[in-house]
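Some structures are shown below for you to check.
Just so you know, all these numbers are worked out from the coordinates, no wet-lab data involved. Because the structure is a prediction, the values reported are computed rather than measured. Cβ atoms are built from the backbone, for glycine too; each structure is taken alone.
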Structure I
Amino acid sequence: MKKCIFLFMMLVCVVLGTGKANAYDITFNKQIGNHGITISYDASTGIYTVATVDDDPYITTQKFKRALEDTECMFSFEYKCEIGKAPWTLQLFFANPIQEARSAKFDAGFVCDGEWHEFKANIKPYKEKFKWGLQTNLLRIDIGEVAGCEFQMRNAKIREMNEEELEAERKRQEWEKYKNDMSAHLNKYLGNPYSSKVETVTVADSSVTITGKCVGEGKFQLVDVAPYDEITETKRFAERVALADKEFTVTVPRYMAKRDGYPYDRALSKWAIVDSTEEADVLQSTAIYATDMAAKSSPEAQPLLTKKGLGNYHSNAYGADLDSLQVKSVTINVVLNNLISTYKVNKNWAAKTFNGKKYYYSKKALQNYDALLKNCAERKIVTSAILLVPYYASDSTMVKTITHPESTGGNYAMPNLTDAKGVNTFAAMLSLLAERYSGETYGRFNHWIILNEVDAGTTWANMGDQPLPRYIDAYQKTMRMCYNILRQYDQNASVLASFTHTWAGSAGEYTTLNFLNQFMRYDYAEGDYRWGLAYHPYPQDLSRPRFWEDDKESTYMMNSPYCTFKNLEVVDAWVRNPAHYYMGNTKRVLFLSENGTNSPSYSEKDLTDQAAGACWAWKKVSKLEGIDGIQWHNWIDNKVEGFRLGLRYYPDDETYKGAPKPVWYVWQAAGTEKEDSVFEKYKSVIGISSWDEIFHETGVAVVKTAEPTLKAWGAQGTILVADEKPVEVYSMMGALVARGTNAINVPAGLYVVKRGSSSVKVVVR
């Protein structure tokens, strides 16, 4: 499989000769439609000279004078670039219209030696996907994300493929078929009512014990599924134990000295029953992760003292804000870049052994987190680490090791859990962080946000272009690995999935609701675990602070395209639905971990609108019981973001020099005795006379608590209830399935049995 992946990735940028072929010659606009660049054209040589001058540079082609031929699907140009002047990525927008959803990113791969080379990109998939290439269509080319790139360009065209490229295209299509087939197999696997079952997986200090039962006839075996084993695509699993009895208890060593060339901890595995036929291993059960994990440490749960928090906490001149604002939760970015190495980089790197293999970590990087977390510990502040995997940032070998091999760009990537090296390196990083930051010595991360805005995967968790089931499967593996490592050091920690404000609608990638629905399917199939939501309810238009004026796409229905500050009731209703509880009885953690309102300028009106939005947000969060906390983003205005979301002005602004904005004083007053007096003047800005006017019903039933009085459990085709009182049976999606007493016949599946405010999750085989 890895070989296929690398063949696919080679398509993007390779220096190859091209034979004669039909082609459409590209010409570029030299003024209109460009941004952040200077461009000149020498008609005598046909050479464009391009230089980027800000962090959002792009050029556009002139509109096509004819439609492209079906065979014209290779975009190419020759370039000449000096060392240090190349863009990392090129992003192509297939216009019109110009939308992020109609774009693709490519690793630029520029050879910077002052000689002419060819860049080429296969755009056939995008011609088909966007029905692009018609007369009057055009291309926009985004040239990286930094100023200072310079290169010459000539012979830009969209041409036919040569023989090598045609062969590569054939392999690409094969790979696309593999991905789509795998996605179909995953959906079938998650919905399959297997008769056999792995019941418990107990991970002790030095052993793993698995129990279960086999139903029917076959050559039953228990297989150990590593993170890099594809559960639906593997024909023969390498690690197995023959099952002599239908009901079994199997104990195996926890640690393996070598598995695929690396030491391995079976705490990372999941376990399934197969029928080992002559042709293949045929799944007879879903694969179950650890149901009980030995704890190396177990700190007490830290209470959240208020819902008010701060995002992107870092070292700067404004540290006193922790006290002035009285925040009790923060997020801290942990970029897994140059944190660990397989060799001692310099004297500031120290050795650490993981699973018998020696790694080295940056003492300087960890000391920075030490200082931040100690500040938080002194103030009883709950902290959440945001784990981020850079996309080939710099030439770090370790970064390339942990970056998913199908990543094609973006700011951050999905981690590489496709091979033993990637799994062990990523696990070593997680283990180092979990062990160090689960106690009093260095401080504590209470929760772990796994990646960022995974529904916008191209930018924030890039794994290339993927069908949703395959993409979510990779993210689930990441969440599970993090959880199984972190819970060894903190039994009260949650792993949180990060999402944008796109709820049931999408700007072209994935949607939060589709993710959550698929998550529940994994809970049913592979066992529930302590995951929660790190949701980002920005306004529909991040640049526009008056989100309360949004109407058509921010509704109070569960199918609302967006869930923003305006309609927070939607995500609150989802997390308070008993069908979505952890183990059927505990509400999942819901943090609004990145969100804020923008001040388009520093005018009085814009600053007032921003502050009014913060009032609205706080009033909602304060009342909605499903929301555990809100971490305002950003702390300080940041020019890199392109928005003024901060509580403070730009630090380098000559007039304000990082001073508090009006929204800072709103956030300071929130949750204090000054709240009503400070918030009062902002009612008229919104157009209300009472804060009660901002709340709306969603029509979705929720419960406040789960009472322990209801006892129900699943049997073969039946839900059994311990008493004579009637109950209601709901699907995991919240639909009423049945009403009844004692024994209720239902198809195999996962259900929530409810009576009043009491509910319990049951599995029916």
Structure II
Amino acid sequence: MRRHFVHFLWGSLLAILGLVFVFFISVWNGWVGYMPDMDELSNPIDKFASQVYSSDQQLIGTWNADNNNRVAIDYNGLSPHLVHALVATEDERFYEHSGVDFIALGRAVVKRGVMGQASAGGGSTITQQLAKQLFSEKAHSTVERLLQKPIEWIIAVKLERYFTKEEILAMYFNYFDFLHNAVGIKRAANVYFNKEPRKLTVTESAMLVGLCKNPSMFNPLRHPERCLQRRNVVLMQMVKSGYVTKDEYKELSQRPLGLHFTRSKPVSGAGDYFQAFLRQYMMAKKPERENYQSWQNRQFVLDSIAWEQDPLYGWCNKNTKRNGEPYNVNTDGLRIYTTIDTRMQQYAEESVRKHVGGYLQSQFNQAMHYKKNAPFSSNISRRTIKEILNRSCRQTLRYQRLKEQGATPDEIRRSFRTPHEMTLFTYHGDIDTVMTPIDSIRYYKSFLRSAFVCMDPHTGAVKAYVGGIDYQHFKYDVVMGGRRQVGSTIKPFLYALAMQNGMTPCTLAPNVQRTYGGWTPRNGSRARYGQEVPLRWALQQSNNWISAYLINLLGPSQFVNILHDFGLNNPDIDKNTSPVLCLGPCEASVGEMASAYTTFANGGIRCAPLFVTKIEDSHGNIIAKFQPLMTEVISEVSSYQMIDMLRAVIQGGTGSRLRYAYHLTADIGGKTGTTNNNSDGWFMGITPELVSGCWVGGEDRDIHFDHTSMGQGATTALPVWAYFMQRVYADKRLGYNQSTKFAIPAKFNPCETADTINVNGIQEEYF
């Protein structure tokens, strides 16, 4: 009996060992669980990431599956203190094992598993931790985590076979997320200490390595005391490993954290909004109506048009690789060459921040200081404000996660009214505070938003793209994603229609207030009331009565048709075919408006925005090239006449402060725009070589300046355009010159005309 029992034990042991052996063989060969191939292991971070380049040959970003835009450095770029701190704290036998430290593993099993010593330390090596970060998804249960462990062991062994110890350390530091958009050690050193990783001191290195245990728990901005204690623990581990003496520890442990926190970017002019838009744009799928909500009809129409007309929209799903699979910008290692110029991008971002953040926001805060509904208008009720805030709550990730977890409406409301730790945006740097989520929503709504885009009118190449005031905190993109009422910036399209129908800048129109089918337009000025005034003067002064007169004469349907030709395909325009359309109640994006205005600077031909010039595969083969998409909208003569009138806006009209306040001497045309209640401020500016547009407003239309002196486009948006052009002209490397003139024939007379005018398709004598 005893002999049979011994045989049973030996048989069981051999069976278990056999099963373990088979299991590990299966894992090694990828038959069980996930096992990356050798190519993936050879460059687990960057091999399959797409690289995005600017037109001036700068690498502005990498697109990875994990959505982190890290900048990798090699081992030589690391401070020795970083290496010493990591090895001493996380894996003191790092240089002795081959991926799995069985001594440390056994110690962890005995002390933590058997004896219950929580402080005994774990058995994972640095290589195992790297394998976990690179290839393991977050486990949802203890059993799932136990199954992940053997896979990580084998990946760790393979990593050790294919990489040196130094390369493994570099990969570990390059991959780790240190919080506050500091992914990778280069960004972490830049963000926390404003220096390069190789220049980090002992204490700085110890602090960053301390974050590796739990970056949220030891967040140096929110929990500086806790972080300091963790840093000193790392220093003590360095003492035990012989990297720091006890005397040095006594002095080093007394030092403060010494943070020099900054959100510096690895590349100036990287264009965060632009990259986010382009990534989504290229990965778009063919629009299907069932995939859109009932209220998304406008977006469905616009996406459908983009799918049919723009090869770049949904490019990844319109084209396939050799294996028949669609492309993926996150995993196919593409090289994407964009039209963005990093220098102009930087100037655009700085111009938005200078005016909106440096001046306009403080003026708005002062105007709202004593208003009980701030930042909302005093003209709306408390009930309306509550509805706006509730709608904003439902759009947050917090709300969506609570709903997914099965929280009741009362529990959700309580969560939004309970103070939480959070990081808030300010123009002077982020701050950590405690605030209720509902108050934070109201706080963020108090910031004025802005968008700016610059294009080459002859090619459509987008040179600068600023979708908002700060991508980290305000991700909503108004250049191509959002649409706002365009106000008077729509008027040049109406005047272009008039030019197409035989009128000229010198054509006279009655400057009187009239009623059109129950609608009586108002005007901001009664200058020259009752007189016959030339159209040039009317556009210069942004006269509403003349615009109403023209659309009544030419017909709203004709105006709608030419708006479509200008690239404004918003289906809401077709629903609102009325004389009111001449004052710009319809909505458009800043990108659409800039594209429309290229028509005037390009001889009557509109250029669609061009974002990418070519795409290469991971082997350097060109797999796609992109050409400008152009549409003839008006005649060349009409474009010259429009330039004449848009020049007048700058010379003595609503855009004249470009001359007397910002001292720009270039050949400039432009148009300001201001919507009802000053909810939106616009400025569209054209030069012979660049067309740029800017919008400024609140997140909601009920957030605005009460007085037109501050809320008009000439005050809110025009200065951004002015600051940008000042910087562009000052940078001689860019090649733009204020002496360049529009290509208009020298003897061209804008007031020459035929004897007849075509009104609504009918030839009428013009008197």
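Among candidates I, II, the computation of helix-only ellipticity at 222 nm (-39500 (n - 2.57) for each DSSP H run of 4 or more, over all residues; to 500) that gave -12000 used structure II.
Assuming 17.9, 58 is Rg and Dmax of the Cα atoms in Å, for residues 472-663 alone as calculated from a single structure, say which of I, II it is. Of the structures listed, the value fits I. Taking mean count of other Cβ atoms within 10 Å over residues 520-527 as the criterion, the top structure among I, II is I, with the largest value. A value of 71, 62, 36 was computed for Cα extents along the principal axes in Å, for residues 168-375 alone; which of I, II is the source structure? Structure II accounts for this read-out. Each of I, II could give distance in nm of label points 7 Å out along Cα→Cβ at positions 184 and 384, but the derived value 3.8 comes from I. Starting from the value 24.4: which structure in I, II was mean count of other Cβ atoms within 10 Å over residues 536-543 calculated from? Source structure: II. State the single structure among I, II that was used to calculate P(r) over Cα pairs in 20 Å bins from 0, in percent, giving 15, 46, 34, 5, 0. Matching structure: I.
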